[in-house]
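Next up: some structures, all given as structure tokens.
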Structure 1
Amino acid sequence: MDNEMIMNAGRRDGPTPPRKQVGSWRTWRWTLGNYLFILPFMILFSIFVIGPILYAFYMSLHEWKVLARQHPFVGLENYRQLLKDDIWWIALRNSLYFAFLTSAVNTVFALFVAIGVSRPILGRDFYRFIFYAPVVLSVSAMGIIMSWMMNTQFGVINYFLIWFGLPPVKWLADTYLVVPSLSIATVWWGFGFPMLLYIAGLQGIPEHLYEAARIDGANSWRITWHITLPLMRPTIFFVAITQLIAHFQVFGQPLIMTNGGPGRASFTTIMYLYQTAWRFFRMGYGTTIAVGLAFVILFFTLLQFRLFGRQSVVEY
């Protein structure tokens, strides 16, 4: 009888214990507190990011001119016009060419420089400083410096080419070389920032992995190929994504160095947007160009995630 009473006492057939109710209340209060902490950021993000994006899409559905009192609704007519716009396709092609070329070179070049300056060599901090220094320059200063250096007649680069017995190169005056020249200038200017990201990623790799590989007789190339690069895949993927998004929006370099020339060989989508919206005051069509570029960037970003994102995250 006593054993039966003890067993019945141990059963939980009644309502939910008060302790569980207290726990759920605490969990709800903790969750509410977290949302209250991020509420100021979400308010500012909605006002200054989401709001302008929605308003830009609203403007793209109208024939919006700055000096006009009325902005008639045109629906998708601006987007139909964009698909038939030859200048848009030329600018988009130039932007794609520049973005993929610059992001690929920047991603790979910055990685190898980061690996080099992460080794115990003499003057390592000095090299890091020298490689990062161009990043602090403004785009206008960089554009003027590289325009002088790549000048066909009195540029420093052509001076050394002639000194070595080579013919001068029309860096910014040749329709086939202008985009690669802008890419070279941009890589020199901006590879220091992804280099810092790579250095941070390299410092997170455990040292005992390198020690075990050296004990097994692996040389520097095998260590880099089988240890460093596989463990750096998430950082490489992040750098590639951010570089592609940033260079799709190139504006200052072609504006200062070539003004979109020769012809329209370096004319980009942001330059077209700027001319349409702020020179001809066609804000409706300008926002249509911006929305179209946003969808192009989104498409290629999702494509990169599809091709490389899952593999980078899982294997890491």
Structure 2
Amino acid sequence: MKCKLLALLLLTVSITFGQTDAKLTSQLQEAIKGFNGQVGIYVQNLKTGKTAAINADTLFPTASMIKVSIQCGLMDKIEKGEIQYNQKMAYNDSILYKGEDILGSFKNGDTIEISKVALLMITMSDNTASLWLQKLVGTDYINNWLATNGFKVMRDNSHATGRDSMHAKYGWGVTTPYEMCRLFTMINEGTAVSPAASERMVRNMGRIFWDNYALSQIPPYVHTISKQGALNQSKSETVLVNAPHGDYVFSIITNHNQDQRWVQDNEADMLIRKVSALLWHYYEPKSDWKPADGMDKFMKDE
């Protein structure tokens, strides 16, 4: 009787902390073989708890994926009543991030609601919008939220106290594939800030414009939340998929990429699509869905 109880206890602990999916891990290792750069991957089947990990605890640049953390800091202040989601702000062109961002086309003094700035930050990955909200919330406040919620390494390095060396090495933000997936899982489960704040974030993160990478390999009728990141030397994406046979979450981050071209067939972008397709068909083996013929011409967002 004692042996049975012990076995049951060990099984419960194993499921709680996640069992390694050896078959999937092997397939992922095969998929990244020959990649000219560093790759980190974390995958979890949220129904079974099984995981697959490759360099999942290694530090990587977040690039624009750090904007999900900024969003959490913003929602935390809204939840506390310090900021209103629909309050209007006056744009100051001193925060302009030069590029092709929508908000960057605003004139000095133009007004816009925080809700729309937040949507631009996540949906379009608008850098000017992101810097504006980061300044409004405060980088140290964002990092404190992360630390308080158990994130050991994920941090916003931009204008953050004592993080100059990390900013020089990793840029705007730093994370691991595992911690990116943990944050997405919290949002999906309604435990990031509050159930209401999490629901608002899910709605924003389900409206991504940049759907020509991992999302392009998932049927458009399947709900996802995601965020992408891109630098010359690093490409990344984190996605949580509400799949028919159970939710799964994955993060793939590359660094030190030899192929630094900003084109559709960039080696890292191709790898992200490859891994996303592998995971979809692994978890939904009876699905015969694939991108429609001729979709390439509709996936050129830049």
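Every number here is computed from the coordinates shown, using simple stated rules; none is lab data. Being a predicted model, the structure only gives us computed values, none of them experimental. Cβ atoms are built from the backbone, for glycine too; each structure is taken alone.
Quick notes on this one:
- Identity of the structure behind 27 (criterion: relative contact order in percent (Cα under 8 Å, 6 or more apart), calculated), options 1, 2: 1
- Answer label among 1, 2 for the case where semi-axes √(5λ) of the Cα gyration tensor in Å, calculated from the coordinates, equals 49, 37, 16: 1
- Across the set 1, 2, volume of the Cα convex hull per residue in Å³, for residues 187-234 alone reaches its highest value in structure 2.
- Read-out distance in nm of label points 7 Å out along Cα→Cβ at positions 35 and 67, computed value 2.2, structure in 1, 2: 2
- Computing volume of the Cα convex hull per residue in Å³, for residues 219-282 alone across structures 1, 2 gives 81 for structure 2.
- Each of 1, 2 could give helix-only ellipticity at 222 nm (-39500 (n - 2.57) for each DSSP H run of 4 or more, over all residues; to 500), but the derived value -20500 comes from 1.
- Each of 1, 2 could give FRET efficiency 1/(1 + (r/R0)^6) of positions 203 and 291 (r between Cβ atoms, R0 = 25 Å, to 0.05), but the derived value 0.05 comes from 1.
- Here volume of the Cα convex hull per residue in Å³, for residues 163-250 alone is compared for structures 1, 2. The highest value is that of 1.
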